1. Out of 1, 2, which has the highest value for distance in nm of label points 7 Å out along Cα→Cβ at positions 15 and 47?
2. Tell me which structure, out of 1, 2, gives 2.4 once distance in nm of label points 7 Å out along Cα→Cβ at positions 39 and 55 is calculated.
3. With relative contact order in percent (Cα under 8 Å, 6 or more apart) computed per structure, which member of 1, 2 shows the largest figure?
4. Given that helix-only ellipticity at 222 nm (-39500 (n - 2.57) for each DSSP H run of 4 or more, over all residues; to 500), derived from a single structure, equals -27500, which label among 1, 2 identifies that structure?
5. Between 1, 2, which one scores greatest on mean count of other Cβ atoms within 10 Å over residues 7-14?
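Read-outs throughout are calculated quantities, based only on the coordinates presented, and are distinct from any laboratory measurement. A quick note: this is a predicted structure, and the numbers were derived from the prediction, not measured. Cβ atoms are built from the backbone, for glycine too; each structure is taken alone.
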Structure 1
Amino acid sequence: MAFRNILDGAASFGAAFVTSAICGLPAWFTVAAVRSEIAPVWAYAAAAGLAVIGVILTVAFIRKGSAGVAPTRQRRR
């Protein structure tokens with residue numbers, strides 16, 4: 001039973017890593033595009049929104065991982 005919780009926690013940590021990559025990389029490149037004047041200034045708002053959502057989801061998955069909860073569940077199995 002405890003091994004399943006370890007695997008569920010590892011899956012949640014993996015989901016946190018993937019979420020930070022999926023949300024962080026486009027936000028970073030959007031900021032880089034605005035700084036190099038390829039994208040308009042209002043794109044900062046889109047980058048900030050994506051970054052905030054990514055941080056919220058990443059923190060949620062890290063909390064689940066430290067508790068040993070699978071990414072798609074709310075409680076331990």
Structure 2
Amino acid sequence: MDFEKLYRPSALNSYQFIAVTGLIMSGAAHLIIKYLVARPLPTGFGWLYVCWAGLYVVGSLLNLFGKPSSGHHHHHH
């Protein structure tokens with residue numbers, strides 16, 4: 001099992017990449033709202049982190065245990 005598929009950026013699949021990007025952007029928004037805007041976080045904002053983590057787990061499972069389909073060959077020229 002290739003555990004580099006969990007943390008190496010070039011080995012992440014689309015789901016993992018979107019989840020990591022979402023976590024970073026949500027964290028940045030969290031800090032901006034908390035320290036620069038000085039208003040309370042919107043109700044349910046914390047659920048964003050749960051959704052991004054769930055998407056990352058699903059992507060990781062697909063990346064680790066999924067089999068690449070033979071119909072989608074990527075040729076680099």
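1. By distance in nm of label points 7 Å out along Cα→Cβ at positions 15 and 47, the leading structure of 1, 2 is 1.
2. Numbers: 1: 1.7; 2: 2.4.
Here the read-out was taken from 2.
3. Working: 1: 49; 2: 44.
Once relative contact order in percent (Cα under 8 Å, 6 or more apart) is tallied for 1, 2, the winner is 1.
4. Working: 1: -27500; 2: -16500.
The read-out comes from structure 1.
5. Looking at the calculated values, the largest one is 1.
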